[in-house]
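Just below sit the structures, each encoded as C-alpha cells.
A short reminder: the numbers here are calculations on the coordinates, not readings from a lab. These numbers come from a predicted model, not from an experiment. Cβ atoms are built from the backbone, for glycine too; each structure is taken alone.
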Structure 1
Amino acid sequence: MGKGFFRAALAACVFLQAAFLQAQPTNFTYSYDFWGEQVASPDAYFVSAFILGSELGVGDFRDPQGLFIRENRIYVSDTGNDRIVLIEERGGEHVAVKAVYYVMIGGERSYFSRPEGVFESRSGFLYVADTNNRRVLRLDRDWNYVFSIGRPDDESFDADWEFRPGRIVVDFSNRIFVQAHGVNRGLMEFDSRGNFAGYMGANRVQITLVDRIWRMLSTQEQRQRQQIFVPTEYNNVTLDRSGFIFATSATGGVDPVRRLNAMGQDILIRNGHTDPIGDLAVGDAGGRSGPSRFIDVATFPNDSFACFDRTRGRIFVYDFQGNLLYAFGGVGHRQGHFEVPVALSSMGYSLFALDSRTGAITRFDLTLYGRLVNEALYEYRSGRYESSARVWQEVLRMNGNFELAYVGIARAALRQGYYRTAMRYFRLMHNREGFSRAFQRYRMQWVESNLWLILLGLAVVVVVPKAARFAMRTVREIKEA
C-alpha cells in the first residue's frame, strides 16, 4: 500500500513537472514601443518540430542553403551533399519523399554541384539553382530535364564574370528572376524560355552627407583612391501570394528588405514607428554586433511577413503596414535558436527555419496569442472590421502592452465611422497620422450633422448686424424728422 502510493505520487510529480516544463516559453518574444524600448510579450510561436535528415532516413543535411515550400511539399537545397531533398508534411508528420542528385540530359547523368536554390512554380515546373555548375535548371514535375539557363550572352558582363545563381523565383507570367552572386544591378530577369531580359529592382546607393562633402573637397587623386559607391547585392528572393517579390540585401541598414512590383519599384509599406529593419538596439553582445542582416523572408495569407536575421538569429514578423508584431529566436544551442540562419519559409502560418551549421529545420507553430493576432489582421484585411475589433480586444486581455492592438481597434473604429473612438485609441499610441485622419473625418462628420446650426450662426452673424444698423438708421431719421 505504501509503495503503491509512493509510486503513484512520484508519477504524478513527474507528470506535473513535464507539463510545467512544456508550458514554459521556448523563446523570449518581444516588440518595440513608441519610444523604441523593448517590450516583452507572450510567445506568438512555439517549436513544434525539429527536422533532421538523419531522422528522415536520407542522412544528415550538410551545409544546406535553400528552403522552399509549396502546399505540403518542402524542398531543401542540401548544398554540401550536392542534392535536392523533397519532404512532405502528412498529418503533422514529415516524410522524406526523395533525394535527387542528378538529372538526365541527353541520356547521361548530370550531377548537381552545390545547388543553393530551388523553386516550384504555380504550373508545377521545378527550377534549381545549380550554383557551381553555373546554371539554372528547369525540370517538369517528374524531375525530367526541360532546359537550362547559363551565362547570358550579353556585352554588359565582364569577360571573367561567372554566372553563379543563388536563389530563384518565377512569377505568375513565368518570368524567371535569379539572385546571382556578385551581381549588384538587381535581380537577373529571364523570360519563360530562359532568354536574358535585363535587371530588375536594383538597390539604391546610400551616400551620407559627410561623404558628399568630403568628395567635393578632395583632389582628383584622392577621389580615385576613395571607395566607389555601388548598390549592394541581394542575398535572397521570395514570391508572395500576390505575385510581388520580397528581396533582402546582403548588408544591414537602410531598406534591408524590399517588396518589388513588376517594374522593379519598391512598394513595401512602412507605416510603423520604425521601418522594418529588425532590432533597434544594435550593441555588441555575445560576439554579435551591428544592425540586423535579413537573410530571407516568409509571407503569410494575411499579407504579414517574417524576416530572418542572420546577425542575431531572430525572426521579426511585420504586418502589411510594416508594424512589428513580435520578434523571437536568437543565437545558440537552445530550442528555437540558431547558429547560422540561412533560409525561412512558411506553410500557412507555420514557419520553417533552416540552420546551415546544424543542418536542421525548426518548425514553429502559432500559440493561442499568435493565432489571435493573425486572426485580427486577417479579419481586418477581409473587411470585417467589427469582428477584427473584437479579436483585438481578446489580444489586449492577453497582452495589455501590445500597441498594435490599440491601433487595430482604432483602425476598425475608423473604418466603421466611430471617429471619436478612433481618435482616443490613436492618441493612446501617439499615432499622429492616424489621429489626424480620424480627427479630419470627425470634423467633417460634425459639420454635416450640425450644418443647420452653422447656417443659423452664419445668418446671425450676417443678418443681425445689418438689421441693427438699419434699425439705428431708422431711429435716427425719425428723430431728425
Structure 2
Amino acid sequence: MPRRCERRIAYYRRQGVAPGDRVLIHFGNTLEFFVDLLALWRLGACVVPIDARLTAFEVETLARAAAARFSIWREQPDHAFAGGLAALGLRLLQSPLDDADDHVKLPSSWPASALSLDDEALVLFTSGSTGRPKGVVHTHRSLRARWMSLRAKPGLHGFQRTLCLLPTHFGHGLICNALFPWLSGCDLFVIPPFRADVVLRLGAVLDEHGITCMSSVPALWQLALKTAPPPRTRSLERVFCGSAPLSASLWQGVWEWTGARTVLNVYGITEVGSWLAGTTLSDCVPEDGLIGEPWGGIVAVLRSGDTSKPPDRREPCDPGEAGYIWVNTPALMRGYLGRDDLTAQAVSDGWFTTGDIGVFDERGRLYLRGREREEINMGGTKVYPGDIDAVLERFRETLDVCTFGYDDPASGEQVGVALVLRATQAEVLRQLYAWARHHLASHQLPRRWYLLDAIPRTGRGKVDRSQVAQQCARMKPLDLRRLRGPAAAPDAPADRTARPGELGLGS
C-alpha cells in the first residue's frame, strides 16, 4: 500500500498536479479511489468525487463550478466526456493500474506531505448538477474535527472490519463509513454501492469477510430484510443507519436480522462532516425519529431558523416543542464553493441551520421530525411526512411509501401519499385505508392516494418528496370510495417478500 501511494504521488506530480489544484475523480468504491485520494492530498490538492452515473452535461456543469484543473478516470472516458472537459481546460488523466484488492490496511507510518490543515480537502456536490451546483467545501481541519469527535463518540469499538457499500462521492459513505475507520487503522472492505445482487447476498458477504461494522440507509434495509437470508456467523457488532428517517419497526427489524449488539440511528449532514448525533445512549429503545445525543458539537432546537442575525439561544424550544435544529461544531464546512449567498442562508455567527425540524424530550434526547421544506401546513396545522411514512410502512403489504404535500385552495396544503404495495386488490386497499384511519390522527390521514411501481430515490438513498409529488400530479389518484368501503380490522405488520429493485435503490 505505501508503495502504491508513492507511485501515484510521483505520477501525479509528473503530470503537474500542484497544491491548491481541484481534481475530479470519476470513480469510487475501489482501492484505486482511496489510493488516488491519499496521493492527491499529500500533493496538497483538493479531491472532488463525482457520481459515475452523471451525464456528460452534468459532469461539465460540476467541473465548471469546481474550477477543476484535472479529471481522473479509471478507464478512458468516451468522446462526449473527454471533449467537453477538454474544452473547459481540464487535463484528463487515467489512474495508474495496480493489482486490485478490496481489503486495505493503513500502514503504521506515513511520510510527510504537502498538505496544510486549512487547505481544501474535499468538495462534495450535494445538488445542482443540472443548474447552479451546491458544493460543500471541507478542509483537512474540519474533517479531522469530525473524526476526532467520532473517536470520542461513538468510539472505534466494532470498526475493526468495516464494510462500505455506500457511494463514496458523498459524506456519509466517504467521510464516516470509509475514511474514519480506515484512517484510524481499521480494515476497510469496499464493494459497489446499492447493487441489488449484493443486497440479495448481504448476509453471505458479512459472513465471508467477518464484517464487524457497516453503515447504510433505510431503503437498503427495506430490501435486505425482505429478500436476503440473514448472516449465520453474527460477526456484526455495530450497524449504523442514516441519510434518511429510520422508523422504529425497521430499526427493530435490522436488529433482529443482523444480530448486531448495537444498531445506531445516526443524524448526519454533509456540511458538518456527516454524523453529528446518534443513539449511543445505553438504554436506547427504538422509536420513530429518535436520534439521541450530539457527537462532538452543540445541537440546539430554536424557535427561529432566521440566519440574517445570530441565533438567539436564550429562547430555546421547550421539551416536546418542535423547532429548527442548529449546530455549532468545529467540523463545519468552510462554505459552499463560490456560493456566498447560500453560505449566508445557512451559517450565522458560526452556527449552521440544518433545515431540519426537531424536538428534545425531557431527558435531552433529540428527535427528528422532518425537513423544514417538507412539512405540510394545513391552515396552520403542521403535518410531518415522516410521521405518516412510519405508520404506513408497517402495513403488511407495504413495500415503500412517500408522503408529500400538495396545494389546496381551502387549507393551503393537503396530504398526499404514494405507495408501492405487494398486492393491490380492492380488499387490500380497503384494509390499508382502515389501517391508516386506525393509526393516524384525522389531520394526518392522506386525502390523495397513489400507487407506483417504484418510488425514485437519489444516489444517497433519499426520497425527493417534491419529485414524487410532481410525478403523482400527472396521475389520477385512487378513488377514495374504494378505500372507504367495508374492510376487516387492521392487521398487524407481517413478514413480506419483494422483488429486487422494487425500492428504487439504483445500481
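To test your reading of the models, identify which of 1, 2 gives -7500 for helix-only ellipticity at 222 nm (-39500 (n - 2.57) for each DSSP H run of 4 or more, over all residues; to 500) when calculated. Traced to structure 2. When mean count of other Cβ atoms within 10 Å over residues 337-344 is calculated for each of structures 1, 2, structure 1 gives the greatest result.
Mean projected area of the Cα convex hull in nm², for residues 273-408 alone was computed and gave 8.2; which structure, 1, 2, did it come from? Derived from the structure labelled 1. Which of 1, 2 yields -0.39, -1.53 for log10 I(q)/I(0) by the Debye sum over Cα atoms at q = 0.07, 0.14 Å⁻¹, as computed? Among 1, 2, the structure yielding -0.39, -1.53 for log10 I(q)/I(0) by the Debye sum over Cα atoms at q = 0.07, 0.14 Å⁻¹ is 2. With distance in nm of label points 7 Å out along Cα→Cβ at positions 137 and 289 derived from the coordinates and found to be 3.6, which of 1, 2 does the value describe? Answer by label: 2. Tell me which structure, out of 1, 2, gives 15.5 once mean count of other Cβ atoms within 10 Å over residues 81-88 is calculated. This value belongs to structure 2.
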